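The data blocks that follow each hold one structure.
Derivation of every value follows stated rules applied to the coordinates shown; laboratory data play no part. The model shown is predicted, which means the values in this text are computed figures rather than measured ones. Cβ atoms are built from the backbone, for glycine too; each structure is taken alone.
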Structure I
Amino acid sequence: MIAEKFPEISNLPLEEKRALLDDLCEEIAAADQDSPNPAIIKILEERWRAHLEDPAGAITLEEFRKRIGVE
């Protein structure tokens, strides 16, 4: 296991471990050519928040298909 190479990680408080994980994920995402576009992620997160605030505004897949003319 890679963590065995860095034993000091196990001594970190939980919040610092989470911060380290977050930093590593951001670094990997920035270097990964297959990562989603950050602008798209932002739009999706905004839409998800809007849905959570007003789930009654959601439509079914069938209704969506009707609206765009695909059935």
Structure II
Amino acid sequence: MTGPVIKTCERCRQTFECGGYRCWCGQVEITEAQMDWIEVRFRDCLCPACLHLVRTGQEGPRCAGGDQS
């Protein structure tokens, strides 16, 4: 990917900008369990709002040990 691309969030269907290897999402701190939860449910990226829900435990696992499907 050479520059920002407009993607559609698989969770909420909102569009957002993805910067590839220099994307905003690389600055979002999520646990390995949260990343695993995303990976098994979605094939592509989540938008900033949905990734925030995962990061704060409002969606998916709240901590590294729990899976809230």
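Match the computed value -19000 of helix-only ellipticity at 222 nm (-39500 (n - 2.57) for each DSSP H run of 4 or more, over all residues; to 500) to one of the structures I, II, and report its label.
I
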With distance in nm of label points 7 Å out along Cα→Cβ at positions 13 and 37 derived as 2.4, matching label from I, II: II
For semi-axes √(5λ) of the Cα gyration tensor in Å computed as 40, 16, 11, the structure of I, II it came from: I
